[in-house]
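Student: What follows are several structures.
Read-outs: derived from the displayed coordinates by stated rules, not from any lab. Note that the structure is a prediction, hence the values are computed from the model and not measured. Cβ atoms are built from the backbone, for glycine too; each structure is taken alone.
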Structure P
Amino acid sequence: MILPKDVKKTAELARIKLDAKEEKELAVELESILGYIEKLKEVDVSGVAEAGHVFHHNDFKKDEPPKENFNPAPLFEAVPETERGFVKVKKVLDKG
């Protein structure tokens, strides 16, 4: 059973702010989704061939030579802070 506290923890990990009402509503919705997944586990698929890929095309990106005239100067002028030739961004993950 999905509890509102489970939804709250998941929302915190995803950095989503939910009020108590939304937590309860999402707990009910997630429970319904998981119930449906349990029903799918009961389906007999023994006669169905396994599919490696749904799409039959090449998803790989074509190799292209690097553009020789790339000038990073406008990028570095537009950002608030750089460090040792890199764009410095705010830390979003903490250890622990």
Structure Q
Amino acid sequence: MIVVRFKVKCKPDKADELRTALQSVVGPSRKVQGAMHFDIGRDITDPNSFIATEVFTERAALERQEALAEVQKVIALLPNVLAGDPEATIYNVSSSEPWG
């Protein structure tokens, strides 16, 4: 299983533009074969920061998601809207269990 955490901080005047672009990614990403979970939210302490948490069954599923046209549009948009470098970490998880 692959877990991706991706966080970006955008320029304050670009937050709505980035939110709209990220919103268009969610539906298609959730439909990718091998996508288990796909969520994007705002940092509750910083409305200009967005965090994506993505869970895939395998690396190939992540690659399929990254190839989506909606994702490519966001990638092309990032240089114009970001206030700093993105944070991205990919975790290779060998097991998981429900919490609680």
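Student: Taking 17 as the value of relative contact order in percent (Cα under 8 Å, 6 or more apart) derived from one of the structures shown (P, Q), identify that structure.
Tutor: Checking each candidate, the match is P.
Student: Of structures P, Q, which gives 5.3 when distance in nm of label points 7 Å out along Cα→Cβ at positions 24 and 72 is computed from the coordinates?
Tutor: P
Student: Okay, next question. From which structure (P, Q) was distance in nm of label points 7 Å out along Cα→Cβ at positions 40 and 88 calculated, if the value obtained is 4.6? Could the numbers behind the result be given before it?
Tutor: Values: P: 4.6; Q: 1.4.
So the calculation was done on P.
Student: Next up: Work out which structure the value 6.8 belongs to, where mean projected area of the Cα convex hull in nm² was derived from one of P, Q.
Tutor: Q
Student: Computing distance in nm of label points 7 Å out along Cα→Cβ at positions 16 and 48 for each of P, Q, which one ends up highest?
Tutor: Details: P: 2.7; Q: 1.6.
Across P, Q, distance in nm of label points 7 Å out along Cα→Cβ at positions 16 and 48 peaks for P.
Student: Right, another one. Can you spot which of P, Q the value 2.3 was calculated from, given it is distance in nm of label points 7 Å out along Cα→Cβ at positions 8 and 32? Mind showing how you got there, number by number?
Tutor: Working: P: 2.3; Q: 1.5.
This value belongs to structure P.
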